[in-house]
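Read through the structures below before going on.
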Structure 1
Amino acid sequence: MQLKRSLAGALLASALTVGSLGASPVVAADNPYERGPAPTSSSIEATRGPYAVSTKALSDLSTRGFGSGTIHYPTSTADGTFGVVAIAPGFTAYESSISWLGSRLASFGFVVITFNTTTVYDQPAARGTQLLAALDQAIGDSTVGSRIDPSRQAVVGHSMGGGGTLEAAKTRRSLEAAVPLTGWNTDKTWPEVEAATLVVGAQDDTVAPVGTHSVPFYGSLSSAERKAYLELRGASHFAPNSSNTTIAKYTVSWLKRYVDDDSRYEQFLTPGPSTGVTSAVSDYRID
């Protein structure tokens, strides 16, 4: 996936154009998927990225395979197409609990669909299926489908929705990235997942304790293109349900790095955040 795109970018960058005075190098980006200005810590910690965002509401009568939802997308089409991200809520929760992240990610250059699950009691496997259905819905949408590059897909989810991201990535091996946020799943091993996966846990989570959920998830990702584990200091299971700078900063960086192949974001992932006592991050690992 990423290797093929990197090779394509390298070939594009090395192409020549012939002018009246002979051959000269084409001025072309090494990465045709790069979107937005060069990032800084302050720019990716901001509540809004460089893109203005529009939304499209989806009723449950118009969706296929999940409940109602919202597509958040960059208003401008000047930069071409964007990667697409689906975000699922947790057990007994609604779209409103994760919509803040949908809008925020869209402002950094993604088409994002947030949604309600078929029932609030759906288990992780069902949420994984619905994440994939939501991606397909956005790709086929009459308003935003033309803004999407369907080869660049990712999933994000909270709690059972986080467990659902692993289910989705196991099923659709072509996904570029997955970000389970304080994920919950009875299955603790995910060697089938090939997507680059950022596992986000919460230090004080009593619903999905990191020792029996996020840490085993991370350890089992033996086939992932890349994996990282980030633990939120002093946070509860419900940290992803409201605007959170740390979650947003590293989710943006991960998706930019693996959906957009944008190496400008590597600086935020390697060596990664401090885990000192004053840091918002209590543990960080990356392979």
Structure 2
Amino acid sequence: MTTKKILFSVLLMCCFFSCNDYLDIVPDKIATIENAFANRNEAEKYLMTCYSYIPSHHQHTGNIALTGADELWAYYPGSDFDPWMIARGSQNTNDPYMNFWEGKRGGKSLYNALHDCNIFLENVENTEKVPDLTTTMRQRWIGEVKFLKAYYHFLLFRIYGPIVIVDKNIPIDAQPLEMQKKRSSVDEVVEYIADLLDDAYEYLPQEVTNRTEELGRVTRPAALTLKAKLLVTAASPLFNGNPDYADFVDKEGMHLFSTEYDQSKWVKAAEACYDAIESCKLNNIELYTFKTK
């Protein structure tokens, strides 16, 4: 063997050994889950990520109820924002406007939101993670993200009815059959969201005391108000024994909408509304009334 061949063989072997070491190294400035929950400051950034998926209902471009229901009209073209295109009759099934299932055409990906919420809970509920986080703050953050998880499920439920519940994330190495999750019935979805809100309530503060830095964060009145809205929606004629959905079944023949009217749903809704009102009163939140002279 010539000297050149020997040198080439040695260099080739070095490359093989060094490649394994190189591929095990995470490049600089690449975020990892471990980094995201290494301390309180990093974990709080992830908490804000969970908040970031809240739809911009205050804007006309993100509010289906305001500009997607043809109460408002504008010049066209030039005002062809997504909700208004629904009002113009351009909605379709192939590439729908305000697609909150996949995050397209004006909608945010609420399933990505649920994925991030689950990652947060998996790490923050583990007391070995985020070591500089106090027990009180840890519990509060858990309550906030459970509320957000319930809220995103509620938004999906309100738009699509029976949905796929994302109780926990599916491992990336799971078998294909494990990833094929079925839609749950309306009653199952409502029960799941209500239970999540009950869990969140226990950890949430009654009010935000640090208004300078935390105004807008979730509180107990918010959790009870969302639960009231959820149960009123579930008790409404749309979901409570609606005959239009009597034949709405999955591939296995399971009814995804309740086929019979249930008066007790209104009782639960009324109780939830009362609890929400009483909680709001503790924070001096009430309906505005005009004062006559």
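Only the coordinates and a few stated rules stand behind these numbers; no lab work does. Remember, predicted model here, so these are calculated numbers, not experimental data. Cβ atoms are built from the backbone, for glycine too; each structure is taken alone.
Odds and ends about this structure:
- If mean count of other Cβ atoms within 10 Å over residues 171-178 is computed and equals 21.5, the structure in 1, 2: 1
- Parent structure of the calculated result 0.95, given that FRET efficiency 1/(1 + (r/R0)^6) of positions 179 and 203 (r between Cβ atoms, R0 = 30 Å, to 0.05) is the read-out and 1, 2 the choices: 1
- For distance in nm of label points 7 Å out along Cα→Cβ at positions 91 and 243 computed as 3.0, the structure of 1, 2 it came from: 1
- Parent structure of the calculated result 15, given that relative contact order in percent (Cα under 8 Å, 6 or more apart) is the read-out and 1, 2 the choices: 1
- Percent of Cα pairs over 30 Å apart from the coordinates reads 26; which among 1, 2: 1
- Structure responsible for 23.2, with mean count of other Cβ atoms within 10 Å over residues 99-106 calculated and labels 1, 2 on offer: 1
- Structure from which 2.9 was derived, distance in nm of label points 7 Å out along Cα→Cβ at positions 75 and 139, options 1, 2: 1
- Parent structure of the calculated result -16000, given that helix-only ellipticity at 222 nm (-39500 (n - 2.57) for each DSSP H run of 4 or more, over all residues; to 500) is the read-out and 1, 2 the choices: 2
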